[in-house]
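What follows is calculated from the coordinates using simple rules that are stated; it is not laboratory data. For clarity, every value in this text was computed on a predicted model and none was experimentally measured. Cβ atoms are built from the backbone, for glycine too; each structure is taken alone.
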Structure P
Amino acid sequence: MTDKTLTASDITRLFGGENYKFARWGRPIAPVVFGVTDETLKGLKSAFATVLGIANRKMVETDPELGSNLILFFVSEWHEVLGIPDLDRLVTGMSDKVADLTASGANQYRAFTFDKDGAIRFCAVFVRMGESQQAASVQTIGTQQMVQSILLWADGAFAAESPVAIIERNDLCIVKPAYAALIRAAYDPNMPVATNEPAHALRLAARTGTLIEAMADET
């Protein structure tokens, strides 16, 4: 587990580097999940709620405009995605994307749409349950998926380091302190819901550092 404070450079990289693009949800998240059992769904939603709590956000049953604004599909193989009704109406060009995902051996893909102010409006998540995913607990999968969906991270943001960690003594998955602090800082009411300004990373870094120090003082 990392206890470091993320620097402005770290945060800039997480949101696209020179092509900096940040966005958070501007509305409560109303998730729906396909391809899992009712028992698994309960575990996933419990993990979702825990991550949303870090951001001081709530999970709701329905979005007044969309019904569900976070849709997760769990499949065994990518070709199963093609059986989703109205797939290309849900995510433009997704039918063509399946071939690329299959060829690359990817285990997940997410697509976002945005409100007029740039805030996240909708997210569709597709997860292929490969061996590593099948070996993980429901709580781990739920934590991982919500962390990666709660902000508009850059592609490959977590290639070098996962934002979550497993506590071995109880097999619980947690958001690493530095990333939990970053998520909370990103949802500070005084921060913008969306921006392309790299200076935003400096403001996030300052707030993240303050939160990490406060967490250390409490221990």
Structure Q
Amino acid sequence: MLIFIDESGDPGFSITKGSSVVFVVACVIFDDELEAEKTAIKIKELRRKLKKSDNFEFKFNKCSRKIRVQFLETVRGSEFRIRSIVMKKENIYSEELKTNKESFYNFTIRTVLKHNFGRIKDAKIRIDGKGDRLFRKELLTYLNKHLKTKEAKIIRNFKFRNSQKDVLIQLADMVAGSINRRFQSDKTDSKIYLDILQKRIDDLWEFK
């Protein structure tokens, strides 16, 4: 099992100063690594079709509506599952989570992976590698502590990836962005993207 993880929104709680209303973490899950390779090829072929350079990165917030739709149409026939958690910040009451961005980020990733109804086991986790080295080390220690137990080994291994070089991390970004956009009712495209991905969604959890 191979899982690619990315987020949309930010872990801050200064809503009146520009922080996002929701924070989304999306897991793109491949039960077959060969299917992951095939999907990566589809994305690279789309990049070439669009006449983009090999360094071009598909990022939801930087792509046009047309490219977002093309991207999602390209991958929706691939065999992957989407598990996601949507943290509506108005529902978060813990002072630790509200005042410590790292704690909120770590807790969100841990929660979406841990509460999976037996659908994630012994997985190879790949996550966008932004953030400083200390933060990445602390995240790894935190997840290993909570997700590698005698009762249930959810993680086999955990690696950070450069999103510019990994098109499947880019897929996770596009999925997370699509989910976040669904909760922006003021946007005219709020429903378009998730409708394309509907058959791939395993669980979209609105945390309360």
Structure R
Amino acid sequence: MKCILLANGEYGDLALYKAVTAGADCVICADGGANYAYQLGLTPDYIVGDMDSIEPEVSAHFAGSGTVLKKYPRSKDFTDTQLAFSLAQDLGAREIILLGTLGGRPDHAMANLYAGLTAAERGIKVIHYTPQCRVYLLHGQLTLQGSPGDLVSVLALTERATGVYETGFAYPLNNVVLEMNNPFAVSNIMSASQAEIRVKQGILLVFHYFS
């Protein structure tokens, strides 16, 4: 099941998100992410969070559309995005594509990236999407489709990631260890329209910037 998760972050031109939202089996909004779903013409299956960011008219619109609102107290131990992630997994999502989770405050962006760690460890495909960049949480193997010259950075999301391979790049990697305290695998360059990244153990963050 493919799940689209909208957070209350930065989007830019909303028209550039139409293609990625098409064909979703489930749409979940983390609080104010519902404002962007409304503008995109999407009807969420669920809106979760403390509801401090959703516009009143948007909340009223979706309340009468069959959307389930799951309200939590403002003082809670989880972010709205974490709650949405948890719900997506409970619903059986095998692919979670997140919108509005990057940009803006760096602490929010980092928290959103870490929020997908458990899902990635369970073999769920997790992708943070912007029109300019995709960020993948990789556990296993990933084939990137792009263009020669695209920039790709790879970081360890877990403390260590072992058995890392990169092929189809200007600077290939062959069975290396990446560690959080030594982020050397940044700004690699795709040498063809397709490249592959593999990791034997651990979780990688793969940032793909389109040229």
Read-out FRET efficiency 1/(1 + (r/R0)^6) of positions 15 and 159 (r between Cβ atoms, R0 = 35 Å, to 0.05), computed value 1.00, structure in P, Q, R
P
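Out of P, Q, R, which structure matches 8, 34, 34, 17, 6, 0 when P(r) over Cα pairs in 10 Å bins from 0, in percent is calculated? Before the final figure, lay out each step's value.
Numbers: P: 8, 33, 38, 19, 2, 0; Q: 8, 36, 38, 17, 2; R: 8, 34, 34, 17, 6, 0.
Structure R accounts for this read-out.
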Name the one structure among P, Q, R that semi-axes √(5λ) of the Cα gyration tensor in Å, for residues 71-110 alone of 19, 17, 7 was derived from.
R
